[in-house]
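Given below, in the form of structure tokens, are the structures.
Bear in mind that the values in this text are calculations on the coordinates, not laboratory data. Just so you know, these numbers come straight off a predicted model, no measurement behind them. Cβ atoms are built from the backbone, for glycine too; each structure is taken alone.
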Structure I
Amino acid sequence: MEQDGFGAALRRLREATAPETVGLPAGRRRTRGLRREELGDLAGMSADYVRRLEQGRSHPSAAVVNAVARALRAGRADYEQLCALAGYAAAEGRVPTELGPGATRLLERFADTPVVVYDAAMNAVAANSTFLALEHWDLTGERWEWNVAWRTFCSPLGGFRQSAADASDREAVMVARLRSAVLRYPADAPLADLVDEMRTRSSLFDTLWRAPRPVDAYESNAAFTRSNGETLTLMGNFIAIPGDDLAAVMLTAAPGSADAVKLAEVVGAVDGPAVVKVGHLGPG
């Protein structure tokens, strides 16, 4: 890898980027372009790390290259040059939203268990009728009403409640997944719009975006309130579907619990297909 070449190219791009082109006030400045602190803030890294990149003292991962390119709103030629200097292939495309055979089989095989499938941008793309029978997902008419991250940070679901600890883990997982999606799909403008809007609307999301908290695995309890007022407490688990770049959340009740009895009643009353495509898609 041409480490010094990458650092020099990054510095040239930073100094050639007008603040107003990336949404920052121009003001009176002593230096050209963006400050290292500003680039670091936009890219989700420290100013010291930006300095080490520019000085050739750190090896940038593909994710880092994508992050700084997106933060600088680099054109395709500049982005490809950064990738080449760092030794990576440039990423392409947008977030895939096709359900795919893996996700379809999952929904069909667990028709008696609430399951919802999300794309990499956290849009719900499909669910089974058992999940919809929980009746907690109220619709708002917003652009991202079927995006679970948006509904968590900006427009909370009325029929969904978690403890502070469970909510904290869930929020951290969502931020981590969105950060990963942005790095893998830097050309997806709607995804970038979603993240920018969430950072504007939610101070919590913006804080977590700036300083993400790692979570090894996601498993947490939540209370789901149906339209009749009945509440079920269920355990949610993320299940990756790598081939389609999707993920599912499967909800189960503690064996032998009152919630298991309630869930069995919900399942018994379900009269619908195993696979239901939901929502209007935002990013992707």
Structure II
Amino acid sequence: MSTAITFSEYGASEVLQPTEAALPEPGPGQVRIKVKAASVNPLDMKIRSGLMAGVIPARFPVIPGLDAAGVVDAVGEGAGPAVGDEVLGATVGGSYSEYALLDRPVAKPAALSWEVAASLVTVGQTAFRVLGQLGVQAGRTLLVHGAAGSVGTVAVQLAAARGITVIGTAAERDLEQVGGLGATAVRYGDGWAERVTAAAPGGVDFVFDASGAGVLADSVALTGDAARVITIADMSAAQHGVRFSAGTAEDGQSLPELVRLAADGELAVPIWRTYPLAEAAQAHIDLEARRNRGKAVLLP
């Protein structure tokens, strides 16, 4: 048995409760890890609240969490890693637990902290995937909404490294951070479209909306083509003819590259705060209140 955080009904953060859970058994190609770090993602809260029930229906009790890093404890048939290896990846059956299963685990370099290793998976693959779907090439201009958020931070860095001109919208307090990532930082809020136009006199070619802040109509107007706008956060996408991007990136093929970049110091994933596993509910409260400036991570 192990300790896990579960919820047995949709609701606010208080539905998250520590429970005793049976050790999960790895299937073919899977490994079981002793979790060292588990990332907290906005999607975790949407699933917990029931907002995603029509897309990701729950089978209660649910162990939340998408990503984890840890030490291999058991291996399934055909799995590459061995017991004792340090790995990271997407979990099967949740990550808010002392033990978790990983599909397609990736080796964790010694240079990568547990916190960053756990935090790279979903946000990194999402950023990588959307840039690929947009097809942005060097020399073009990309607008990233929510550039100071976890996905936006990675997207800005990946795009800038590819020779793309990046404009990033963010709160006043985050403008300096976004500028340091290689983007021209623009304050969001009323008048943001005019400020973006001033910052990009040559025009905006593509838009990556990681904010869900009601920016799609103006984003389509800026590019002149809804096909050049993608959101990962605005459920009204179809009303604007905009693609809503969800899922994984190239069946996990981007993760080794993201790990390499982070280990080499070429990709930063800011960690805001760590929490003991038992304080998962507080982590949700803090993220829903938008107190964080970087990733929140659980340390079982």
Structure III
Amino acid sequence: MAEHRYKAVVIDLFDTLVTWNPDALPLMQFRGREIRSTTPLLYGALESALGGRFDREKFSEAHAAVYAEIFAERSKPDAIEIICLERFARTLKILDVDETQAAPLAENLRRIHMARVREVTKAPPARIEAMKKIAKHLRVGLISNFDDSETGHQIMYDTGIRELFDAVIISADTGYRKPNPLIFKKILEMMKLEPADILFVGDTPLDDVLGSKGVGMHSAWIRRLGREMPEGTAPGSTRSRRRSAPLPELPPGIPAPDIIISDLAELPAALGLQD
């Protein structure tokens, strides 16, 4: 592309700007297989609070059931967000933990879980340099589907380039997620731009490509070679263990993106931006 036609680039967070390393999570046995999860990190707090009432297997089963329930709720057309704290609160309710004890315990579990998620999440240097280059020419913003506001914003500061962004939206702050058009309209309000002024960049066809195109933005799809695909949800983990898969195609019903790249680091060149 010889010249860009945008006033701003708005990006996704996970698997676009930052990546997280599930192999750095503890191993545990669940339903007859070995998985990586934050769940073992929670045992100490649970045992301290519940004593002999705490059963590791019952907790893991309850947590997995709640995670599946929340995933289904998030997948409905209105794409609501359900925060991490609510996930732990629902789990403790299944286990009949007294309400007065459940609230502080759920917060403690959230804090422990999210501390490890943050610890294993990093922004590759090439993506950081790409965003610095883009920010010299265009305004930049971010929309993330992430279920914990505090940690989402902390991860942004951990990148070292938070100051480059005019606006940052974490779905936990809004109550809805991509592809809900409300979250895209929110960034338009914050940046005081029209949809056609923005190129939205993300790795997920439904959330990022369809969501942004649905409100009139342009879209860049990160389509990776050997893209990692979900293999199964690990309880206590915000994302799944993964395996390599062939180059993906856009699912039916997803409009064609305006730009296709294999990594955010390629975007400055795709926009024709010079140093």
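Check the numbers for mean count of other Cβ atoms within 10 Å over residues 10-17 across I, II, III and tell me which is largest.
By mean count of other Cβ atoms within 10 Å over residues 10-17, the leading structure of I, II, III is III.
Given that FRET efficiency 1/(1 + (r/R0)^6) of positions 82 and 258 (r between Cβ atoms, R0 = 25 Å, to 0.05), derived from a single structure, equals 0.00, which label among I, II, III identifies that structure?
Source structure for this number: I.
For which of I, II, III does distance in nm of label points 7 Å out along Cα→Cβ at positions 170 and 202, calculated from the coordinates, equal 1.7?
III
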